[in-house]
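Values quoted throughout were computed directly from the atomic coordinates according to the rules given, and no laboratory measurement underlies them. Because the structure is predicted, anything quoted here is derived from the model rather than measured.
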Structure I
């Protein structure tokens with residue numbers, strides 16, 4: 001982790017401008033092709049959620065702007081790596097927030113996720129033991145093929161963590177697609193960075 005020198009940062013004016021907004025986030029929703037990814041997850045005998053979440057984490061870590069965070073002192077820092085805080089459903093139809101640290105190795109990642117799922121199933125706590133800002137806030141709504149989404153936000157908290165939501169997998173002409181919504185602070189990133197993330201994510205899904 002390092003602190004950005006705002007006096008020389010190329011995004012200084014953008015950061016100062018959008019940080020004045022009550023709602024500095026912007027959102028983009030697109031569809032990604034998951035045909036190959038679903039088949040690969042099936043071959044590996046792993047959950048599709050764990051498979052695409054790992055690919056998404058790898059993709060976000062390749063875009064520096066997704067690793068920027070704003071401190072309570074209004075400084076901008078960049079994390080070396082970011083993990084995930086994903087919503088996990090319980091059998092009683094409530095959910096909890098998880099903490100899943102960055103892990104490049106997929107087999108190890110699956111073990112970490114399963115351990116966190118087990119913890120949530122055995123608890124009624126909403127929040128994880130660790131709750132750092134070095135994550136993306138993830139949620140999955142696999143029942144809906146949405147074209148847009150909004151998020152609950154506490155404006156006084158000065159949140160700067162990106163939010164990514166995944167939707168229902170739809171099939172048309174043997175092609176499977178999934179909606180994904182990206183919601184990110186405009187002082188830290190632009191549409192260009194979201195587009196680059198989507199391109200990397202799609203490439204990883206196709207491998």
Structure II
């Protein structure tokens with residue numbers, strides 16, 4: 001079956017990211033060590049709360065400030081915390097090829113409000129998708145099947161009608177259990193070959 005829509009993860013697929021960049025810039029203005037700071041803002045229970053929409057940007061900032069002693073404003077913090085991305089140009093070009101063929105494409109990402117604000121403002125390719133399923137807007141994160149149900153609802157497709165690209169094997173595993181066509185993204189060459197094999201290119 002040739003898929004009817006392509007679903008892209010965002011981080012490590014279209015944009016590389018590195019929380020250590022933010023941690024290094026925040027650390028001189030905090031009372032905690034760099035490793036402690038990085039643990040707090042990268043894959044911590046606090047980040048999970050933020051990326052499932054259980055706390056607001058303001059609440060996230062206040063919690064980080066109370067733990068770390070960060071001495072700057074919320075605007076300064078937001079600017080540093082969100083500026084961790086580098087575009088993966090070859091994957092953005094692959095997306096452009098699919099869009100040029102009229103294929104609907106969607107973003108499916110575990111992320112937070114701050115990151116998405118930054119991406120919308122700085123990376124024009126992000127506006128070119130047919131729709132978006134973002135963890136913080138739905139209160140749940142991949143690989144929870146409930147978020148995949150949101151994708152199916154928003155796209156209007158299910159099973160083999162969906163082609164999915166994600167760098168995390170556990171996220172791909174949930175997609176495969178739902179019958180999606182899916183690939184673990186390791187390189188643009190590998191992912192492009194997979195897309196061709198589906199018949200989309």
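Can you spot which of I, II the value 1.08 was calculated from, given it is Cα Rg over 2.2 N^0.38 Å, for residues 128-191 alone?
Working: I: 1.35; II: 1.08.
Checking each candidate, the match is II.
From I, II, which structure was semi-axes √(5λ) of the Cα gyration tensor in Å = 33, 17, 14 calculated on? Numbers along the way, then the final one.
On the way: I: 28, 20, 17; II: 33, 17, 14.
That value comes from structure II.
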> Given that helix-only ellipticity at 222 nm (-39500 (n - 2.57) for each DSSP H run of 4 or more, over all residues; to 500), derived from a single structure, equals -14500, which label among I, II identifies that structure?
Replying inline: II
